[in-house]
1. Using distance in nm of label points 7 Å out along Cα→Cβ at positions 82 and 114 for the comparison, can you identify which of 1, 2 gives the largest number?
2. Hey, distance in nm of label points 7 Å out along Cα→Cβ at positions 18 and 194 derived from one of 1, 2 reads 3.5; which structure?
Structure 1
Amino acid sequence: MPRRALIVIDVQNEYVTGNLPIEYPDVNVSLANIGRAIDAARQRGVPVVVVQQMAPAASPLFARGSHGGALHEIVASRPRDHLIEKVLPSAFTGTDLANWLTERDVETIVIAGYMTHNCDDSTVKQAVHAGLSVEFLADATGAVPYENRAGKASAEEIHRVFSVVMQSRFAAVLTTDEWIAALETGNPPERGTIYDSNQKARSGR
C-alpha cells in the first residue's frame, strides 16, 4: 500500500455558521464524513495534517481570533499529527507541508475539507506537480455557489464539475466509504485519464 497522509483542509466555523456556508454536499454530511475519515486514518496509522486558513483581524472571512476562523469542533476535538496555518489557497504554499510529507516518505495525499474548487483544487494540483498521488473524498468536501461578471454556478455544479475534472487526471475521486474500504483491502482506487474521460463522454452523445 502507498504511504498516505490525510490532509484536512480549512474545516473552520466560517463554512458552517459563518459568512461562507458550504451548500453542497450538505455540510452536516461532509462534516460527519470528515470525522469518519480522521478516525479511520488514526486507526490505520495514516498521519493526519490539519490545515487552517487565516486572515487579518479585519477580514470578513477567517479573521484571526474570530469564531469563524476557529477550527470546527469535528476537527478540533480529534487528535492530529501536524497543524498548518496558511494564507493562500494551496496547503503547500508558504508552509512546511512538502518537507513534512517528504520526511515521512508520503507518496499519496488524501484530501478532505473545504472548498472543493478553491483550496482543495489548488492543493491537489500542486501535489500532482510535485509528483504525489492524490485521493479526493468527494463527500467529505464541499462547495459554495458563485455569481460574478463571468456568470453564475450553483454549489452542486461547481462541486460536480471540479470532481469530474479531478478524476480525469489529478486525483482518484472516492466516497469516504470507498476510501475506508481501500484502506482495509489495500486495493488501489480507480484513476482516470483525460483521454478515457473524453472518449466516454463522446461515445455517450
Structure 2
Amino acid sequence: MSIRRALLVIDVQNEYFTGNLRIEYPDVRVSLPNILRAMDAAQAAGIPVVVLQHIQAEDAAVFARGSEMAALHPEVAARPHDLRVEKRLASALAGTGLGEWLRARDIDTLSVVGYMTHNCDDSTVRQAYHEGWTVELLADATGALSYANAAGRASAEEIHRVFTVVQHTGFAAVLDTETWCARVARGEPAERDGILASHRRALGQAG
C-alpha cells in the first residue's frame, strides 16, 4: 500500500529567529536548513507542502498581524507550497479547515517540521494521531524554548528531548531529516515505538 504524505511546515516565522521567542534548541542554524531540505525533498517527491502561519491580533506581544515578526522566514516564503494556512490556536488542525483539505486528497501520513516542538508541533501531532492520521516528526527540523514558571524550570534541550521521547512512544514516529528524506525516496513509512516497549527498555528489560 502506497503512502500518501503531506509535509506540514509549522510557524517558521521571524518571531522565532529575531523576535521575542527565539528558538534555543536545536539551534536554528541546524533546524532551518533541515526544514528547507524537507521542503525541497517533498517538492521533488510530489508530496503536498502546507505552510502554517500563526497570527494574533495587531496589538499582540507576539505574532501580531501585519508585523515583521509574524511574517514567514524569507527562505520558507520563497519556496513553493501547495497551501498556506493562517491559524490562531496551537494545532494546525484546530479551526483551520486543514483536515478537510488533507482528506480530500486522501492524505494518510502527516510529516511535521517547524516550531515549537512542545507547543504547536506537539498539539498538531496529538490531534492528528487522535483523528486517525499516521504522523512523523522530524526532530532536527523543530525547536524549543526554555521556560520558568510556578511549576518549575526546564531548559530548551530538556523540553525538546522529553517531548520527542514521549511522542515517539505512539503519537508519532520521531526521526531525523536525513532518515526521513531517505524513506520518502524509497516510499517507506517511518516506525514509531510503544509505551510498554519504551518503559521496559528504560528499565533495562528490553533491547
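Here, each number is a calculation from the coordinates, and none is a lab measurement. All values derive from a computational prediction rather than experimental measurement. Cβ atoms are built from the backbone, for glycine too; each structure is taken alone.
1. Details: 1: 2.4; 2: 1.5.
That would be structure 1.
2. Numbers: 1: 3.5; 2: 4.9.
This value belongs to structure 1.
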